[in-house]
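Chemist: What follows are several structures.
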Structure I
Amino acid sequence: MLAFAAPSAAGEGLLYLEAQAVGGYSSMEKSVVYNSMSANEPMQRSSVGFDLLRKFSSGSGDTGTLALQGRLAWDPGARSRLEPQVYNAYFRFKTPYAYVWAGHNRTAAGLEAYFDTHGALLQTLPMYGYGFDRDWGLGASRDFGWGDAALSFTSGAGMRLRAAGNYLVSGRIAKGALSRDNYSGGVYLSIGMVPEITGYRLLDGEEKAYSAVGTDFSLFWDRWELRTDLRGGKRRGVDYLAGLGRLGLNLLAENRLKLEAQGVYSGIKGMESWTLGSGFSYTLTSDLTWRMMFEYADAMNDKRVVTQLYYYFKI
């Protein structure tokens, strides 16, 4: 449907083949695991997929972008061991006032508004239950000389298609553009009624109030990277405070080796906990990357080590 909705105009496209092999060990489960996070989360599992990006243009310049990215992931613990996963599935078009998109794309909140982690082992706050990495709906964004602003109206169901009174409205305004200024600092607000969903699995279909007020900051300085995200609000009728801090160091020629460490704080009232993680990413070839992560979750006293081979090849 998105392809047919694209304007009839000249353009160019990029198509990539994506494949990954993921495995590790969890002290809580006392066994080998085949996912980087919990078994219900979509990140990361052994999978094969594609990533398509096509730009459309006319005589006056670019008119829009079509993005489609999906995987077929292996889940050895599920009844159906192969799970189709959709990440990007949107069309973004240019208007005189802003870029507008429709489909499955980023919400206008936090680091997930501009930080792509679809192939990474270390994740941002949405994968810990606070917010949505991607969601179905509509959005708009505009760049300014001082930064950017974005607004999204989405379903609040994340990866899953659902329309049962659920919705999520998010807005973010930021100073600085990371690709231009090497820093970005934003403030954001989200409010809506959302179900309890983990990945594609519906845990509780009753929509309940969700809200988030937060601030995020990213900085590139020499070989160092710093990312922070702090948000608070209400989730499933309970107040919460959640935060993430990550420090990265790029080494070797062309930054082929990256070392990272992060801490995630989950402050649901009466259930406060920390998750500490570290890892590295090493570019073996232009198409193949090796990643490894160690993570400790104090709430479950789980020590998890995961390794990943990630293949991303232009066809």
Structure II
Amino acid sequence: MNTSCNILISVVTAGACMQAATVAAQSWPVKPVRVIVPVSAGGGIDTVARAMAQKYSEALNQPFVVENRAGAGGTIGADLVAKAPRDGYTLLINSTSMATSAVQYSKLPYDPVKDFAPASQIIFTYLMLGVNTKVPAATVKELVALAKAQPGKLNYGSTGSGGSPHLAAELFRLETGIDTVHVPFKGDAPLQPALISDQVQYSFLTPIALMQHVKSGRARVLAVTGFKRAVIAPDVPTMAEAGFPGVEVTGWIGVFAGGGAPREVPARVSAETQRALKMPDILARVPGWGGEAAGTTPEEFEARYRADIAKYARIIREAKIPQLE
């Protein structure tokens, strides 16, 4: 067989292989897909994941099986996805803790950027700056003035060192120059009574945690940390509208494929996520998830994820928050 024949056969073979690979990627999924949730069953992320997995299953005619792999601030579940085969059959649904863990821990068993392929942000979340009614401040500027008049006297509570409420409060301190004392709690359940009893004077909390106390008259909400006003509190200004544009802190729950998965996988997951978020039954559930519907492209979500890692790295560095081992 002459050289030209050999070249022709090689070209045809290579073309056939490329075509087969493309068809295989486009036909995803052809078998069940694992959906790893790095927290215990029953929590907010788990609730979102199970609702979305059901919609993916219905749209793509394959089971999307949710597996809870909790522990180590979500890094155990994330590590499982990072080390899974790069075929798109293991997904991760996680929250902003994915970005905070990337800078909070001094060592991780995976690369938080290279080992994951962001597919879509499902919802975006935000925090609310709240004070108890004993605090003589009705606006953010009044709270800042009060703190500056009493350096080191006001306490702020968080749901734990390194979590989003803590980092939001530290960003607030960095941007305003106030001197206040951090009091960490193990979650928002013990933090809420501490706030309304004046053990701590202010805190950044989720809308679900704070608004119940606002409605009962035991707390006031001064601002939301999102880029727009909250649907559930349209009269409350954003931090930017309150005069502090540098204190924008929005979170998310999103879905990732493993790094190196076929490009068509995150694109398909994104398309189905956006489709699901237009369905009335899903839209009705979103407020109970503590956020608002997002639905983004892989490119948009990747940009957001990388920007969040950079933002939290800056806060941890400038606020001198110790990293965890």
Structure III
Amino acid sequence: MSNKILIIGGPTASGKTIISFKLAEKIDGEIISCDSRQFYKEINIGTDKPSLSMREKIPHYFIDFLSLKEDFDVYQYSNMVFEKVKEIISKGKIPIIVGGSGFYIRVLINGLFNLSPELKIKQKEIREKLEKETTENLYQRLKEIDPVCAEKIHPNDRYRIKRIIEIYDMTGKNMSYWRTQKPEKTLKEIGNIMYFILMRDRKEIYQRIEKRIEKMFKNGWIEEVKKLKEESFEKYLNIKAPIGYNEILEFLNNKFDFEELKKLIIKRTKEYARKQIIWFKKEKGIFINFSDEQEVIEKILKVYRND
């Protein structure tokens, strides 16, 4: 197959957004977001979405298309991406899938089992039951039913913990089992995948995280969260928002002062980046360690043109 599909993954603050944008300009590409937190239109500053000017110059898909109040899962996402990739290719352009949601990328490449209609009927009842449990209890249960997945998920990532337990309660088998099964559909059936995994020196990533969080606060992050709280989004932020939103909610409830808030968000973001680095190092892709953005773009272009 000659149809080329580029995937650019890597940890937070590695520079994927600007690199993919500049790459899209050079190869007539269109960008598909694979960052699950950028899907939601209500949260902006803390998700570091591509700027509006970037989105006007290069089409970006699956950003701001969901409300925090809506349910959405990786199976729905993968089906939508398959259709969008076909559409982009049909226009003679190159799909560039970009993001740090490693599990979503893995599903696009390797597939995910499909739930029967009967199991989907059970899904609502199971979700309501899990919603009543504390995050701590859910994580303990996850460790019992799927220790492999539990190792890769932060104990406070309530959204992902619930989804994996949900799969077990619906099917009687854990996610680790289902990931070994034959996929229903993958990107491999549509085109030739080139999966690039971008890595910077860890110290450099940590420095970039600190600078980015400082910028987010200057851009009005606290005001954004305060407004969402006033609009009754607090419970949805607790479940679906990335690191920073729940911490700011606690700050607004006078749990700690601003300096403590900033230090806590930086600490947790660095921990998240470390887990992402561990995840991506286990993936099968073309690893590019870099510090210069132009250098990494040239390396990707070289592979792309010689493939």
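Read-outs throughout are calculated quantities, based only on the coordinates presented, and are distinct from any laboratory measurement. A quick note: this is a predicted structure, and the numbers were derived from the prediction, not measured. Cβ atoms are built from the backbone, for glycine too; each structure is taken alone.
Chemist: Of the structures labelled I, II, III, which one yields 3.3 when distance in nm of label points 7 Å out along Cα→Cβ at positions 107 and 211 is computed from its coordinates?
Modeler: That value comes from structure III.
Chemist: Still on this structure: Work out the source of -17500 here, i.e. which of I, II, III gives that when helix-only ellipticity at 222 nm (-39500 (n - 2.57) for each DSSP H run of 4 or more, over all residues; to 500) is computed.
Modeler: Answer by label: III.
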